[in-house]
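Scrolling down, you'll hit the structures one after another.
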Structure I
Amino acid sequence: MRLSKEFKGETLGTFMLVLFGCGSVAVSVLFNAHQGLMQIALAWGIGVTLSIYLTRHLSCAHLNPAVTIAMVISKRMVAKKLPVYLSAQFLGAFLAGLAIYLLFSPSISAFENAHSIVRGSVESVQTAKMFGEYYAAPGSTSVVSLPLAIGAEAFGTFLLVLMIFALTEGCNLGRPSDALAPLFIGLTVSLIICLIAPLTQAGLNPARDFGPRMVAWIFGWKSAAFPDQSGGFFLVYILGPIVGAMLASLFFVFAFEPTMKGSSEKCDCEGK
């Protein structure tokens with residue numbers, strides 16, 4: 001029952017990741033609990049780290065459809081496992097979004113009443129962003145076009161997947177030990193969020209965006225959950241990360257990995 005074990009691992013891991021990450025956004029919106037982007041970024045990074053440690057004995061702890069697709073393209077995983085991994089990741093993210101809604105539902109209603117927000121209106125994006133991301137949120141001071149948003153998400157995911165390969169592949173002599181690799185992956189997520197979040201809120205993970213966004217849609221945010229009728233949110237938060245991950249996989253396999261394999265010795269930094 002190996003696939004069953006992997007399904008459980010990806011579901012649980014993605015659930016924990018999204019619960020801690022989106023939960024940090026929720027308490028920031030509702031209670032002003034965090035005073036800066038770095039605090040939320042670190043919460044996401046720690047959530048990623050702990051989720052990998054929790055579940056990597058069950059699955060490969062991808063916890064992200066873009067990462068799974070990159071692993072298939074690079075032949076690190078067989079394609080027949082894609083349905084198991086992807087379905088588990090989207091389910092875990094949805095359940096995490098549901099848990100956050102149930103946990104904070106009274107607080108969300110109180111926030112809406114205090115700020116005269118009608119759920120489902122344009123203004124309700126203020127609370128809907130606890131679940132899904134928005135590259136053109138009302139009241140935002142940043143001007144982000146659709147192409148820029150797609151590029152930002154693709155670039156951020158490219159960096160993430162490239163670092164995952166570099167931190168885990170045996171051909172990289174500078175990689176950390178297996179025990180420390182999840183910590184550095186989590187730190188990578190935190191740094192990328194600090195870079196990309198001012199533009200798109202840094203999704204980097206199709207399951208992380210779509211699962212909780214569906215929870216918002218089900219519980220009354222409706223068009224505020226999917227406000228872009230041209231499909232922009234699909235292009236930015238689903239397609240963008242997948243394209244970035246695919247490019248990172250190809251770059252690593254065809255450009256980066258051969259170079260590392262061609263060097264059997266550590267770098268001579270002192271030039272002796």
Structure II
Amino acid sequence: MSWKTGVEKLLTQKLNKEVQILSDHPLGGGSINDARVVQTSGGSFFVKINSASRYPGMFEKEAKGLALLSKANVIAVPRVIGYGEETKDAFLVLNYIQSATRVAGFWTRFGEALAALHRNTGNYFGLDHDNYIGSLPQRNKQHDSWSGFFRDERLEPMVAMAFNSGRIDQSMIQRFEKFYSRLDNLFPHEPPALIHGDLWGGNFMVGESGEPVIIDPAVYYGHREMDLGMSQLFGGFDQPFYESYNSAYPLEPGWQERLSFCNLYPLMVHVNLFGGGYAGSVKSILRRF
């Protein structure tokens with residue numbers, strides 16, 4: 001397979017010795033990428049593979065996002081070994097993390113770590129490059145205001161995509177317009193925070209020492225409540241996570257209600273990827289406007 005040739009070349013260069021793949025086996029969970037644990041003559045690694053033409057630059061953007069999170073030095077992330085392309089395959093090589101059992105106080109530690117991450121701030125909402133949210137391109141044009149960024153770079157691209165594909169109708173467009181008219185006054189004014197960007201239950205794991213590790217980011221500088229909203233989208237994290245976060249970095253009153261507004265973005269992503277009942281969830285949030 002072509003990706004194996006590319007991975008061997010990359011590891012040979014990075015480790016400064018000839019590296020050969022001895023075996024590999026697939027890991028479940030990913031709908032976009034083929035994820036594998038690869039045993040080599042230079043050690044074990046986690047490798048993600050996908051189509052270079054279908055998802056151009058995806059792994060380069062993921063590597064940049066992981067580097068930003070790692071630089072903050074407050075929460076564990078996989079270490080990037082490298083990325084590349086070989087024939088039709090794109091690949092990303094990370095250190096292999098063996099999942100373990102949660103230690104006592106895992107959720108408290110997780111909440112405190114996320115709060116510390118969010119204290120890393122930028123000058124603008126957005127990022128100096130675009131990336132992906134799942135398999136969809138994510139625009140990160142920089143804005144001075146959260147409301148402008150949330151409307152123009154998050155919601156509007158997803159709304160337009162859904163309307164053009166027939167997944168939502170004109171009445172939904174009108175509901176979003178009403179929401180936009182209130183947007184300036186909905187969120188507290190805070191500095192742009194470094195956020196994971198796709199922090200649902202499938203995008204963290206328990207590290208080898210029982211600590212929280214965040215994976216598969218869609219990084220940008222945004223409103224910190226976006227990460228908390230996403231964490232509640234598919235069942236939510238345990239209550240000590242929210243309590244410790246709010247203790248370490250207190251949220252403005254009304255944050256629980258605002259999380260549903262945050263989730264308009266990931267829900268619209270799901271409308272475009274999967275359709276079905278997600279449009280109904282969006283409509284129920286917008287109904288109050």
Structure III
Amino acid sequence: MTVSQLRRPPTAVPPPAVRARDLIRSEWTKLRSVRANLWTLLIAALVTIGLTAVVAHTIATAPAPPDRGPITPLIESFLGYAEYTVLPVSILGVLAFTSEYSTGLIRTTLVAVPRRWALLAAKAAVAGGAALAAGEVLAFALFFLTQGLQSGHGRGGLSITHPGVPAAVVAAGFLLPACVLTGLGLGAIVRHTAGAIAATVGVIYLLAALCLLLPSPWKEDIGRLTLPFAAYQVVSLHPQPHLFGPAASVVVLIAWPAVILAAAAIVISRRDV
């Protein structure tokens with residue numbers, strides 16, 4: 001070591017807040033620079049709005065009010081949302097991690113960010129924040145569209161000021177980031193795109209579908225722990241009495257991504273790449 005090297009002052013380490021800001025900015029740049037992400041979100045939103053409008057118009061103009069069964073006018077606003085928005089956007093959450101493994105970029109990323117839990121946290125903050133903003137905008141748009149069609153044809157559309165409606169619509173928007181973060185965590189654990197997508201579909205949809213095949217009371221006892229059953233409870237003005245209440249169902253929606261992300265943080269911190 002030379003004398004000049006000995007006299008060189010040590011490089012200042014940026015404070016944690018600056019490092020976190022730079023890391024989040026980097027992940028945001030990655031997310032928005034991939035045009036497929038924006039196009040996927042836009043197409044999913046347009047398809048959801050279009051199909052929701054068709055279904056709502058069909059119901060509103062029917063000769064007689066159809067027998068909705070357990071489907072209330074509020075839940076009708078989000079049927080297309082659950083089918084045509086949640087799944088494609090959740091897959092984007094998977095790709096936020098697995099695409100870096102498939103291209104080999106993950107090695108460069110881990111050299112730049114040795115603290116892997118910090119990398120996961122930044123990806124979760126960016127993906128979850130973007131999904132929350134998109135989910136809330138779409139949820140309110142679907143609500144006003146559906147209820148406007150219902151009230152316009154004299155079928156008893158709900159007002160946004162109706163008791164319980166604001167909380168239900170906000171909860172519907174929260175479902176999207178919950179599923180996106182679930183996909184992100186599974187992508188970090190599995191690493192392979194196809195396997196992570198299959199795992200995400202299984203967690204979001206398949207578990208609940210399997211519960212429907214079980215006899216009572218197992219169907220309700222196990223189903224209340226799944227994302228679709230919990231989502232139904234938080235967007236319904238008349239929750240099913242044999243399932244968790246809305247507050248406990250919100251906890252279920254939070255617990256799934258929280259547990260999976262915690263497991264992902266442990267897994268990615270213990271393996272080589």
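Since every read-out is calculated from the coordinates, none of them should be taken as a lab result. Source: prediction; values computed, not measured. Cβ atoms are built from the backbone, for glycine too; each structure is taken alone.
One of I, II, III was used to compute helix-only ellipticity at 222 nm (-39500 (n - 2.57) for each DSSP H run of 4 or more, over all residues; to 500), and the result was -24000. Which label is that? Can you show the working numbers first?
Working: I: -20500; II: -11500; III: -24000.
So the calculation was done on III.
With FRET efficiency 1/(1 + (r/R0)^6) of positions 104 and 224 (r between Cβ atoms, R0 = 25 Å, to 0.05) derived from the coordinates and found to be 0.90, which of I, II, III does the value describe?
On the way: I: 0.90; II: 0.40; III: 0.05.
Label of the originating structure: I.
Among I, II, III, considering only distance in nm of label points 7 Å out along Cα→Cβ at positions 88 and 112, which has the greatest calculated value? It would help to have the intermediate numbers written out before the result.
On the way: I: 3.5; II: 5.0; III: 2.9.
Largest calculated value belongs to II.
Name the one structure among I, II, III that relative contact order in percent (Cα under 8 Å, 6 or more apart) of 22 was derived from.
Numbers: I: 28; II: 18; III: 22.
Structure III accounts for this read-out.
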